[in-house]
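Please treat every number below as a calculation from the coordinates, not as lab data. A quick note: this is a predicted structure, and the numbers were derived from the prediction, not measured. Cβ atoms are built from the backbone, for glycine too; each structure is taken alone.
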Structure I
Amino acid sequence: MQKGISVELPVTSNDVPMPDADQEDALIVSVTEDGNVYFGVNPISPAALMEKVKGGLSSRTEKHLYIKADARTPYANVVKVLDALRTAGVKAPNLLTAHRDSSEPGTLAPPKGLEVLVGSPPHAGSETTVLQVLNSGQRWPMLKIDNNRIPMAALQTTLQRLFQNRSEKVVLVRAEGMLPFVDVVAVTDICRSTGATVVLVTLGP
């Protein structure tokens, strides 16, 4: 990946290639473990980020933007960036991740990541599945769909069952801000494995 801020990327299985993230003019927002935000390699506040992104996207036909957040940072730090991006008009940022089956050491692998939406679902309605991701105090977060607890290991099959008779697969992910970003990415990764569109919203820190 292009030179930039060093972070520990969350590892995923259902990521897709994002070669444009390697372009010299790619718009990349990084969030470090301690919550510092960078636009490219320059430190920036979430408030200033909105104007910077809006200006950076105004002259582009392809409005791609990439978030490179440390797996260990609290999700609340990423949420501040998501909110700024949404206000700037970015509805579908890409979360850069590391692939589970990474290449041989020494080989340059193209950037990969997960596509998500931020804000409200594209078509809010009865076919939207709301997935709560809550702090459990254990290794994995507590998951709830329609207030029913779902073990992490059963999430994929539960979603597949829910989607059987639906024309649209949309999962609204409401995750607590205190969770490490890696937990939110893990849940997003499983949702993407079912072919679902994932919309990230928050419950706050």
Structure II
Amino acid sequence: MGVILHKKLPGNCSMGIWSITEGYDELFPKLTLNAEEMLTLQSFKNIERKLEWLSVRTLMNEMAGKSVRILYNSDRKPYLEDKSYHISISHSYKFTTILMSKRRRVGVDMEYMSHRINKIADRFIHESEKITEDPDLYIYHLYIHWCAKEALYKICDKQGIHFKKDIIIDCFDPAEEGILKGLVKSDAGSERFILNYFRLNNYIIVWSCK
């Protein structure tokens, strides 16, 4: 199916979402890979992981309007070799998403929603954070929190930040889409962020651009 969303967002950011319906033989010819990239691709034993990796790079080229190479720093934060955009990448199940901006820091997270997240809620929900008591919204609310924290973790370069203690999401009522506020504490001090979220089928996507 390919690109199912590519739009401009507030703050001079762009988001793209790719639906992975193609097989390996359809995705692979869309890219021109160097020797190092070929070795990386061949190192994946799982076909789903190969398709995920290919879809990320195909989507990135579509969004940039040219062929670009994705590299990773020592903290596994992705960046473009030509540094033409700041980027953030997320993938879950059959979807891949990229958030990019020429000048702003970006962070995005996407998750396919299942009921397993409630089993790990105590690992990432701080005691000061509030989760709805509505049983119909409880799981959804947890996923928004999780994605929001992942997005902020990424935008802050993942350095020296404790997921539960150092990233705090302000109280909010979950909806199909909305705006959140969050605080990140690090050795450099405290920084507040505005995040946006929306639901797409059974996926939740949260992003921030600063």
Structure III
Amino acid sequence: MRRSVIRGHKAKVFVISAPSGCGKTTLCDRLISGGFGLANSISMTTRRPRPGEKEGVDYLFVSRSRFLRMVKKKAFLEHEENFGNLYGTPAGFVRANLAKGRSVLLSIDVKGAMKVLRAYPKNSVLIFILPPSAKTLKTRLNLRKSDSPEAVERRLSLAKSEMAYSRRYDYRIVNDKLDDAYKTLRKIVLKELGGNEECIKSI
């Protein structure tokens, strides 16, 4: 079944940011499959795929040399380096969808979000996902078992600086229970698109 698209609204750039371990990816996946017709921007990165990640689904995986060539060509709407790896949002994808009147979803870090806001000050909707507490976040990161204890501590340190940016976002959602966090996120998107429950059709 085709995704429905809410008509009669100005296309928006929904930017979702969160520290690692806050459920951002899961929430974004649910939003994309929720029938809003959002175009899912796939970030490009120089890091290696993690187990289970798929090319063109989770990320566009490229070499560092190719990424840097694209930087020189100004092919990114924003790009940043985190933990020694480069990440960027392809600008052409965002521009093309906005030109067609289709809203876009970006899952990026806080520095990238500020760049997007500068590029699209009237179209951007910034949403920050927060953990219930620092203790809960540490527990979630440890349960992932994808990072060393040292890496977890680095991520926790980064999380503190990222959360300081949250006041600059339009909305903040505490992800204590995933279903509740998604309901809040869904309401925000509906509000910003000027729609209502009848406008949305599940796929």
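Work out the source of 17 here, i.e. which of I, II, III gives that when relative contact order in percent (Cα under 8 Å, 6 or more apart) is computed. Intermediate values should be presented prior to the final figure.
Working: I: 24; II: 17; III: 34.
The read-out was computed on structure II.
Source structure of the calculated read-out (distance in nm of label points 7 Å out along Cα→Cβ at positions 51 and 155, 1.5) within I, II, III: III.
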